Structure I
Amino acid sequence: MRKISRRQFLKHHTAVAAAAVAAPYIIPSSVLGAGRVVAPSERITMGGIGIGGMGTYDLKNFLEENDVRCLAVCDADAGRLNKAKDLVNNKYDNKDCAAYSDFYELLARDDIDALMIATPDHWHALIAIAGAKAGKDMYCEKPISLTIAEGRAVADTMKRYGTVYQSGTQRRSIRSFAFAVQMAQTGKIGKLHTIHTNLSEGPRCGPEKPQPVPAGFDYNRWLGPAPYEPYTPKRCHGSFRWIYDYSGGQLTDIGAHFNDLAQWGNDSELTGPIEYEGWAKFPKDGLFNTPVNYEVTATYADGVKMIMHDKSPRAVRFVGDEGWVSVDDDGNVNAEPKSILKLRRFK
């Protein structure tokens, strides 16, 4: 028996129903998807969970897609929540966007197909797993989890429920990064033997005095599964990346991008290094506790080494026995020999 998707089913029966009543009714072109307008039956309905800095950026991009319709947003910060709701309503010129502080209320809606998850890292795995169980596909900002065990649980859950899951590794969609990867994969630098990823130093923060929780911010919900700590602004929005209870510092923040490119360039996406060694220097006091300085070497089964540095500018460099190619975070490509750069078909 041939399987058909929900959208195929709806499209077929919409067409049949339209034919049956063609004489007395005129069907708007927007319903049929004429021209550049996407028919409602073909749209992906979406809910955004965690719509602060990166979440707002992602939301704006989704709102530009004609085949996506955002129905709801969710955040523990009422100020950010209301701004996101207004952003959606202004885009659609209506007041239909729902706003939630509890993501379970958003997941309970059966009219939402997919999720955009851009919460702090310590919430990624839990929301993704709950979303899969609720039948939602999803785009989740990197990293996919706070720990290796959580990451394994995410992967197993997505496989079990047949969920479409994408992690936010946007640099794969930028041509300059793809070019460097291609040069490494196709032997333009000879046999690849070393990959350097520059992830920059981690920041420091001195001791922070507890402060009252701002009105409209559900701090306990923001903490979620993390241990309780008194509120201070630098513990939360943005700065959470430098505290182990919520993230892993530069190695899991920018490292999720450049180490991913290393995996891609080494054609080892379905495997990983078999050995790690390195060192790190941690803050002696203060709020932040992830590494400030570090160097970690990861060795693959084929002998290729990926070395993670605390250097700037942020970049990845693939080194072979006949040359090298690098690309920094601004998309600037360099190589040796320079003849490699002539292979670029774009700027």
Structure II
Amino acid sequence: MKDIKSYTLEELKKEMEELGEKPFRAQQIYQWLHEKLARSFEEMTNLPLGLREKCAERYELTALKQIRMQESAIDGTRKYLFELRDGRLVESVWMKYKHGNSVCISSQVGCRMGCAFCASTLDGLERSLTPSEMLDQVYAITLLTGERVSNVVVMGTGEPLDNYENLLRFLTLITDEKGLHISQRSITVSTCGLAPRMRQLADQQLQITLALSLHAATDEKRRKLMPVANRYSIQELMEACAYYFEKTGRRITFEYALVGGVNDTKEDAMELSALTRGLNCHVNLIPVNPIKERNFVQSETSEIAAFKNKLEKNGINVTIRREMGRDIDGACGQLRRRQKALQ
């Protein structure tokens, strides 16, 4: 069956033409899917019954099923576990900020990147998500919370740039003025460092924020934490980052997970300062979220503060990421693994 929620409006018009329907039916269906967030064709009450029946026979309408939801007693963050049509599971996180609501979505079921401190990658990659499955994490959470989502972060399970074509279509649909119309500037896409894809994304000249998971300032140390570093050197990544800024005018965010005794020393701070100095960038320090399958520990609060201070003294724009959902398996992949263990 065809995946109707992944279609652009123009593609939907062609589909309606094939069915012998007037073009305005495509606009009606598109509005139901992406503005009214319909979960079934039955809900599309301004369509003739015959057309609704034809659509139900011909198209798959992605509507994720909530399996579990955990809400943080600390900050109200909600972590959702959704079931896909094939029974596989994905996680999404809803975070409430003063400036608006943010949703962090997954782009794949599992991940093949193998980063040493991440629960998402422990079982490898099962498959990539379709554009509609990425979209519906935002749509489902909008319906479940009854609140508008103003920011989307593609930073959950999976490597977004390893699902490149589906990611681009997702970005087209989520920012479409005839849908939820989320601003490109309110979207962040994370990558562990697929340099050629970073350049391809730059060529799209979108206004999204690109966040590079750096986590170390030398190739030697980065290779110990992230297998992708064996393929792409830090120099290649820095050149790709400069290219992204040149093409889009958007500053790069460097994600740096602080792991106690691994990458949080004064020397690490100096190396990171030297690497990022002069770049139009922002460094986001992340106290690592420990997972039981790994023996990494979070840096001490004093060490995190000292690391930030060292960067600031060197003129680097830096923040410490506010920890959200620590009491509800906040790290990517934890809730999904727990559910799989119960099955």
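Nothing in this text is a laboratory measurement; each read-out follows from the coordinates by a stated rule. Since we're looking at a predicted model, the values are computed, not measured. Cβ atoms are built from the backbone, for glycine too; each structure is taken alone.
With mean count of other Cβ atoms within 10 Å over residues 72-79 coming out at 16.6, pick the structure among I, II it was computed from. Going label by label, the one that fits is II.
Assuming 4.5 is mean projected area of the Cα convex hull in nm², for residues 256-311 alone as calculated from a single structure, say which of I, II it is. Attributed to the structure labelled I. When mean count of other Cβ atoms within 10 Å over residues 40-47 is calculated for each of I, II, the greatest value falls to I. If you line up I, II by Cα Rg over 2.2 N^0.38 Å, the top spot, with the largest value, goes to I. Of the structures labelled I, II, one was used to calculate Cα Rg over 2.2 N^0.38 Å, for residues 120-223 alone, giving 1.50. Name it. The read-out comes from structure I.
When FRET efficiency 1/(1 + (r/R0)^6) of positions 136 and 200 (r between Cβ atoms, R0 = 25 Å, to 0.05) is calculated for each of the structures I, II, the largest result comes from II.
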